[in-house]
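Listed next: structures, encoded as structure tokens.
We did not get these values from a lab; they are worked out from the coordinates using the rules stated. Treat the numbers as computed from the prediction; the structure is a model and nothing was measured. Cβ atoms are built from the backbone, for glycine too; each structure is taken alone.
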Structure P
């Protein structure tokens, strides 16, 4: 049987391994961390304690690859809710609270990862070696030799890099004489601080969804609260540049009192802290340009954050990895045998194409921030005029605009939908009649 090695047991790595197993490969996953049997955070995932969002499209993709995951997430305490029901204070006002969106399951990253890993490892012909550090790659004819610290190299027809932001693939390629262009990067200098909370004994929380107060160019501080398993909440402070939150426990709650709206401050005033503040600042958008390497070797792919990493505030990373794995699972060129250079480049290009919409969303928004290290292009500025009108109409309750934004945000629809006839009619109507006033703040029943 043909063999594949996946480097990294990230979501991208686990899901890609499952996809390759479907294509007939005997798969070994090499993970640098020593994975404990519990569901606690792990050292190799810096953002492990931060809130994570699995968009609806990502949930569908994972369920298609690993049937039963959704039910197991609910059994582990995941909190399902329609994101249309979530109080969301955007740049132009509060979004309407209704069912015009899609359902997600809110759960902590360690539990989500544990459930996915259990389903992946239940497949025969797939093994995971934890505590396995990869030192480099070597070519051996049309095969690869994966060098491991303190162990014999592994031989495989196909190697997948899923090591995330810390990927060493550019260095390994340089050792092989393969030249790759510098990656595209956009950094808005955003930082996060997260703290877990619990509902006090005897208290009853009426809120059944999360709450979001978005950062804007004029108001660089924002925040998010999401319910997770065991009656706990993850509360995240978000700031850009000098407004990035610190790890100071005493400064955490005052941060929320400085936001544009007190909804999050009111929520955490009724909760009890369940741990210290954890910060995260690895938020640069970075896209590798591997498809531009003319001498890209056969049988080597990059997926997930190792290929394209986004500012995590937009919640796209896990969903993109799941969609990439879904593509691999149905890829006819992966027939459990050697993959030539040209075929590999074509496949890598298709894997990369999945990042185009999320990259556009993340970078266009980040480039609007005064703290960003780049500037909007003329095309992005023109597009921004249109999307700003749509966002204003959404805040005024326009159904066509709200539904369309939700479809695109959840990666459930093509961005061309932003120019669909119902949306265009709404825009033209607003040109004649003016944009209606934003909706009032929804009633948020925090405690009952």
Structure Q
């Protein structure tokens, strides 16, 4: 057993990745997870790294910033990326996974690691010694209260939602067609709508009864997980230009682009479950069955899971955390995951990777990790640590990374896809050398 020890609180994506990175460096880890003894309103599974809202880890292309972030994590031997690649299901250019296989692999890997001790129970105070707090946006009330009392910290919150999941056998495939946008495969199911059907659906959606959520405010809904009914209230055509946009799709029955489309993405490896893409909601369950049953092909849909909404808590990290997610006022106390203000599964896991790697190196006397902002991980660290009065949760975007040098010798690359490819190659080239040098 190692003489070096650290505690990780929370076995979500960030906590699981942090524990794995510590153990890889020979650090003994106590991983504390409140499930299954206590479950949050959004959790259903006792497994680690549960995917609550969606089974998609978004784009896997290097022309997308989150695609770059995933490749950076692969270079650093990420457990989350290992599990995602193992559990991959068809999703066009995106990386989507079978939830059970994904979480099961992570749970098994950690429970069987000789340096990881798993403890089930709720934590209400921050443990002494080297620690990573990765309890996520659904942190329990007791621990949230403890964290909120930390000097110089302000806690904020927003509301997040999950989309419904339906069974494949209940779909009317006479109306549904299989196709990805721009003929990039056939990984998605599409429910086409005429103008008349679309307008009737929007009317029903606007009139539907929503579930009461304590303290709910429309202004505190995260834009990336906006409930579909909230989008509809912004204007009749918002959905048609948002999650229901038909661009790049052609209905084989008509040979034309539909007026609007609801896309379904495979949710498990066997293809028996599909989720409604972009259809996060807080409609009452009976209303979901009624209103979403108006979607062509979903008239008799069986709902394996209805959409739900929950409140997420996050920290005002600038001035509280440094660029490797460590408390400025308490060395060797780290915060990881969506509670730090990074938004998304991949970003959450990446912050856990950075915390685990940095704390492990610090405990081994090698210094903490300092990644430049030409890398996606380094850019995320800069975002959460840079003073920002209007700090809000942020997905990884190329706008966070340093731009390319433009001068007399380096002309601006005007094609966006080419420019993003060069930015990604610059990051990965740097990280390959860095991983070798640091023996990561």
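Computing distance in nm of label points 7 Å out along Cα→Cβ at positions 101 and 317 across structures P, Q gives 2.1 for structure P.
In terms of FRET efficiency 1/(1 + (r/R0)^6) of positions 293 and 365 (r between Cβ atoms, R0 = 30 Å, to 0.05), the structure with the greatest value among P, Q is P. When distance in nm of label points 7 Å out along Cα→Cβ at positions 21 and 181 is calculated for each of structures P, Q, structure P gives the greatest result.
Among the shown structures P, Q, from which was the value 16.4 of mean count of other Cβ atoms within 10 Å over residues 229-236 calculated? Label of the source structure: Q.
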